[in-house]
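Asker: The data blocks that follow each hold one structure.
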Structure 1
Amino acid sequence: MNRRQFLLSASALSASATSLPGVAARAQPVSKAPKIGVLINGGPGPVVGILQKAFVGVGYADGQGMTLEFRYAHGRLDRHRALASDLVQLDVDVIMTLGGPASRAAKDTTSAIPIVFSIVTDPVALGLVVSMERPGGNVTGVTNLDPEQAVRQLELARSLLPKVTRVGILSDTTIPGVDGSGLAPIDRANVAAAHQLGIEAVVRKVADGPSPDYAGALDDMIKHGAEALVVLEVPMPLRDGKTVAELATARRLPTVFPGGQSGTGGLIAYGTSVADTWPCMVPLVDKILKGAKPAELPVQTVLKRELVVNLVTARALGLTVPDKIVRHADRVIE
């Protein structure tokens, strides 16, 4: 739908939009351009342009056919609730959230405004939805949840170091849903994958804030016998991937990053990419603006996997990457 068609539709219909019952999405009043809130764990980045382009693709344009209100937490966990409340006060029609902490804060702030999330590894475990097929509330979204990713990443680490017995797992304190041991769902999934392969997991979680102590976390992993590092797809390391890769390489610690993180300079990046989920949020928002209920919109899953091998980093580590891995790589950095 182009802008002219959108405006014609708006004038042709009555301004008296009828609310849907319960906590479901409110039908978009077609007499005005929609206002979309976007709550992001980090700061401005490629996602802004990607979302704007995706909205144009479904017939909206920021500042013309619609308005996008961005709010950035800049990696500070304590800011999410206030930013979510700000968007509610603006009376946005939909809130888009990027990241588990942002999504949880939005859900805790409103049960009426529809929420569409991404960068959430396990939305059921985080309590955002009842099920992937029928979310059941005012929240739906897109995930790159891949149940096999943790095992496959650890298998890659073992291929590089056949005698590996301990692997460091780098997480952070921002992810909700922690258990009595302080582990969030994504942490527990990776620990379980390591045990499945007979590998001991050394989990270290950096604290929320502008300057997490990655050096201290890596040094403590090495002190406890970690021979390789798996970097989880959580806000702090996701933001500071290059720093993590540099510190690990300086310590001769081979790294396995999530998919889409080949630009960090880590040894291997494998798996799905959060960036692939961002454009997929927009069709869900469009459906909600046209009256669909989030409770009945299944959570979408992106499962496109990518393997990137960085031979420059391999040489810096003094490692030879097996030919089998290089041959199967989607891209090799030389």
Structure 2
Amino acid sequence: MNRLFSSNIAVRIISLLSALVIWVVASDQYLTQSTSQEMSKNFYRVPIEAVNEPSGYSVSYDHSDIESLVLKGNASLLSSMLGQEITAKIDLEGYSEGEFDVPIQLSYPAGLSLVALQPARVHVKLVSNVSRVMDLEVVILGQDEIEDRVPKISYKPDSIMLEGPRQLVEEVDKIVILVDLKEHEEGLEKAYDVLVLDPEGQEMQGITLQPNLVSLNLKYLPIKELVMLFPDDLIVPEGFEVESYNFEPSFLEVYAEAGELDKIISLKTVVEDIVISEEEQEQDRIHLSLAGHAVLEENSKLEFLQEAKIVLTLILAKSVDSPP
């Protein structure tokens, strides 16, 4: 009985060892076949890098990525690749203004081969850049709704350098910043984006601005109504005196900081000289209208809200002590 049991154990051990040997041999053959097996794999949206871009040009491309790239080679290697191991570039060294189809240069792990590439070239357009300095304009919106104050705007810089393709830069009509007073009723100080406009008023793209932001200060100044003073240097013809006069308009509006407005209550005026004919010399009264304008003191910080033109209407009467 013991001999039979011992004999069965020996047989079982020999069978197990034989199975293990067969499994090892089979696994080795499978591994050898797997590592030597080839496959193809497609990669998508591989970014294309442009190197050695010439200075002084605007560059545009019809493709920034490879749409499809097929590599063939070791199955184990390809199956583990995600695409980061592949690089693509175009070299623009030596190119100048014009349009060119530049070949894509690829780099990928050794042992692989290229099956297909779409696109194989990138269409590149190089346009020479030009620069231009333009004065900045401030466009104020919503000013009609401000009745009792005057918006005072200061900004810097007052000019901007534009740089870009010659055709685009030459099409620029104006550069502006838009300030909507309805959004800023209490004043502000902030940086504004500069807009580049074509002759139709449409915003343009593709132009570099230096600087591209403008520092703007907005504050509101109070308004004051001032009457006009009779011109103290007006020469009245001999034998006459001023009986009455009035100004048209009867007052003018000025604006400034509140402290400056407190210093003034009236405006000086300058009018044309009085000229009368011989016939008018014989009349007892003469009606005249003299054109002129209001003036501010030198170095005054006040500003007129409207045009400072005036008309002085007066009546001259014969003086009581004038000879008959």
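Asker: Of the structures labelled 1, 2, one was used to calculate helix-only ellipticity at 222 nm (-39500 (n - 2.57) for each DSSP H run of 4 or more, over all residues; to 500), giving -10000. Name it.
Answerer: Traced to structure 1.
Asker: Looking at structures 1, 2, which one was Rg/Rh (Cα atoms, Kirkwood Rh) calculated from, given that it came out as 1.50?
Answerer: 2
Asker: Right, another one. Taking distance in nm of label points 7 Å out along Cα→Cβ at positions 39 and 223 as the quantity of interest, name the structure among 1, 2 where it is greatest.
Answerer: Top value of distance in nm of label points 7 Å out along Cα→Cβ at positions 39 and 223 goes to structure 2.
Asker: For the read-out relative contact order in percent (Cα under 8 Å, 6 or more apart), a value of 18 was computed from one structure; give its label from 1, 2.
Answerer: Of the options listed, only 1 reproduces it.
Asker: Taking 17.1 as the value of mean count of other Cβ atoms within 10 Å over residues 47-54 derived from one of the structures shown (1, 2), identify that structure.
Answerer: 1
Asker: To which of 1, 2 does the computed value 4.8 (distance in nm of label points 7 Å out along Cα→Cβ at positions 111 and 159) belong?
Answerer: 1
Asker: Something else: Just checking, which of 1, 2 has the largest value of FRET efficiency 1/(1 + (r/R0)^6) of positions 71 and 95 (r between Cβ atoms, R0 = 30 Å, to 0.05)?
Answerer: Between 1, 2, the highest calculated value is found for 1.
Asker: Given 1.00 as the derived value for FRET efficiency 1/(1 + (r/R0)^6) of positions 79 and 103 (r between Cβ atoms, R0 = 30 Å, to 0.05), which of the supplied structures 1, 2 does it correspond to?
Answerer: Derived from the structure labelled 1.
Taken together, the values in this text are just the output of simple stated rules run on the coordinates, not laboratory data. Note that the structure is predicted; figures quoted are calculated from it, not measured. Cβ atoms are built from the backbone, for glycine too; each structure is taken alone.
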